[in-house]
Structure 1
Amino acid sequence: MTVLSSWDIRNRIDAGSLVIRPFQPREEQTPPATVDLRLSATIISYEPKDGRYLIGMPIDEDEGKRQAVTEDEFWLEAGQSQVFVLHEEIRVPPDLAGIIVPRSSLTRLGLGFQSTYLNPGYSGTCPVLLINHTAFPVGIPFRNGIGPRVAQVLFLELSSQPHRQYGSHPWDKYYPDTGSPAKFHEDIDIIELIKPFKKILDRK
């Protein structure tokens, strides 16, 4: 398995087999083997009706909300986490996989998020869970709906073609990815798993 260099990434983008849009081939956005990604001013928030959520239960539009940040900044309180949708659209070809990781500048400040995996065939704008690990509020600036570069994506070349690409099967529930709330309830194995827990919750 090979990590694509910046030249390989640019050549793929120029050829149209890999899409990062909008792509700005400026030096500050293209490190040696990744491409930096920016936050969009779109957040996903959850407000369960009874104040709690059982994994696997459907989330309606009132409980899982995708909304725009209306101010020029968004403040993360100490210890707070918030799901943001990244600004750049990414389309991964069938022979590559992608990994989105936080930039070093973000983690050195005390903010971070878990790495996100992009399957071969992935298409869309990926959400990330930004977490403030500091003891003080941290503000995130936005201009025209676009925030700072907080993430970077690297691409791995597969050893062989996979048996299928993401988006080719009905249970690929985030294709295309619009940064929607979680869809655990669409997992084919979840319905039977949560039945006994759901009965307990329904009695309360």
Structure 2
Amino acid sequence: MPRLRQARTPPIDVDRAADIAAANCAAAMSLAEAGIAVFPAHVFWNDAKTKWDKEPVGKAWQQRASADAAQVAHWFGNSTLVVRGVELTSARLVVIDADRHRGGADGVAALQELVADEVDWPVHPIVVTAGGGEHHYFRQRAGAELGNGVGDLPAGLDVRGCGGWTVGPGAVRPDGEGWSPARGVPSLTETFKACTSPRYRAGW
């Protein structure tokens, strides 16, 4: 595995290091068991930006992404610095990413306002991010796949689709903050398994 960049500040939650590593491994295995390809990503403190940042570990992450249990266990078995990235192209998923950064636009509020009168807004998996934002997961529509970008969306919102990735639900940063499934909506793994079943009929 490529060498990992070391986070300097804020420090790693040493007391919870083993629990964080176990949580990241379990979350990665859960996604893989649902058939969602994952890959190792590094979450680190960016001193230049004074915020947490993230990047894939190594190159060709799209090609290396896997749902193979042995491979996933090898990647995520023993490091608190590695979370799993969800490779969106093969999963045919698109994510509306609503960010919340100190001093920046409130993407969560912008999205709520945008869809307030949208009667066709379907029930879908939502993940609350470590920074207080939200990832809204949907299936790609056949013949009209979305890529990555902002387009005409309000500030604080962008789209992740073909060629993109997100940190998946259940991931935990070295400081103990994490990406948690929102309450009251179906989980990503449950919904993904349901929509790949021959009996699946509903849209999301």
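Each value in this text was obtained by applying a stated rule to the coordinates, not by laboratory testing. Given the structure is predicted, the values throughout are model-derived calculations rather than measurements. Cβ atoms are built from the backbone, for glycine too; each structure is taken alone.
Quick notes
- Parent structure of the calculated result 18.6, given that Kirkwood radius over Cα pairs in Å is the read-out and 1, 2 the choices: 1
- Answer label among 1, 2 for the case where distance in nm of label points 7 Å out along Cα→Cβ at positions 60 and 100, calculated from the coordinates, equals 2.9: 1
- Label whose coordinates, when mean count of other Cβ atoms within 10 Å over residues 36-43 is calculated, return 24.2 (choices 1, 2): 2
- Calculating relative contact order in percent (Cα under 8 Å, 6 or more apart) for structures 1, 2 picks out 1 as the one with the greatest value.
- Of the structures 1, 2, the one that 16.1 was derived from, the read-out being mean count of other Cβ atoms within 10 Å over residues 28-35: 1
- Comparison of 1, 2 by mean count of other Cβ atoms within 10 Å over residues 20-27 - largest value held by: 2
- At a computed -6500 (helix-only ellipticity at 222 nm (-39500 (n - 2.57) for each DSSP H run of 4 or more, over all residues; to 500)), which of 1, 2: 2
- Read-out distance in nm of label points 7 Å out along Cα→Cβ at positions 76 and 108, computed value 2.4, structure in 1, 2: 2
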